[in-house]
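Multiple structures are listed underneath, in structure tokens.
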Structure P
Amino acid sequence: MNSILKTALTAAFICLISFQITAQSSKYKCMLQMSNYMGEGAYVVVSLINPKGDYEKTLYVMGDDKKWYKSLKEWHKFYSKKPSNISAITGASVTGGDRSVTTIEIDNSKINSGYKLRFESAVEDQKYYTSDLEMPLTTAAMSEKTEGKGYIRYVRLNKI
């Protein structure tokens, strides 16, 4: 009987720890609307930027051909120093006027703590935007549509 009780308590403890680990981040549907530009598909990187203004994590990459990653100059410097497997967070590039809907996961501790999301964009033989769109990682900013400055018309996040 004592053995069954220990097993049940251990299982309950493991479930509780698992729940706490998964509750530390939230998933967001990220809807990105591109402006009506002419040219090739844009490569867009969504990055988590810390309060000091430094790259902390790559959240999503729109564009899956690695040979073009160098065109995203500032992100590529970060990525080259700390290469990580981004295959699970990589999708197709986005052309002018198109819309992309992806899912990004954000650590809850980063919200309302001085962090921001940076959308960096580049199009072959056209201008590169280090900060096409930056969004403060606050509950207020994340509930609104944020306008871009370059190839991105706007971005909207919705918690899933």
Structure Q
Amino acid sequence: MSSQNIYQFSAVANNQQETSFEEFSGKVLLVVNTASACGFTPQYQGLEKLQQQFGEQGFTVLAFPCNQFGKQESGSDEEIKGFCDLNFNISFPLFAKIDVNGREEHPLYAWLKQQKPGILGRNIKWNFTKFLVDKQGQVVKRYAPTTKPEQIVDDIKKLL
């Protein structure tokens, strides 16, 4: 599965509509697996700040809720959207809940992990692991959950 870029993938959005990643062609992307009940959940605020800061310059965050780490995203897609709207008023795309590891992992995540394995191996270790994708759809960098969104600003600026 050594495909060229992220644009070959699609995913179901939070509103249950299939979304082709070709829609994001030419943009810098930050792909993040998220959760509503995690110690890192306040990063939603930082992610929205990045979206506000760079959105008009061709940048977007893509959030993928996942319940594989400590069962910290147990709600339905509607509940997740409500939580994000109420607490963080996010303006970036929120997708339907997926798996990022294991037999049921989303093909996008299989590809992302192949492009940029982590320090301790390929699997995603926790919520809020981030992948930075350039305007050509190539994965440039992988960030640990502990990396705060504001720490990624310089890397985003280089790609815009």
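Observations on the model:
- For distance in nm of label points 7 Å out along Cα→Cβ at positions 69 and 93, the highest value in the series P, Q is held by structure Q.
- Answer label among P, Q for the case where Rg and Dmax of the Cα atoms in Å, calculated from the coordinates, equals 14.2, 39: Q
Readers should treat all values here as calculations from the given coordinates under stated rules, not as data from a laboratory. Not measured: the values here are computed from a predicted model. Cβ atoms are built from the backbone, for glycine too; each structure is taken alone.
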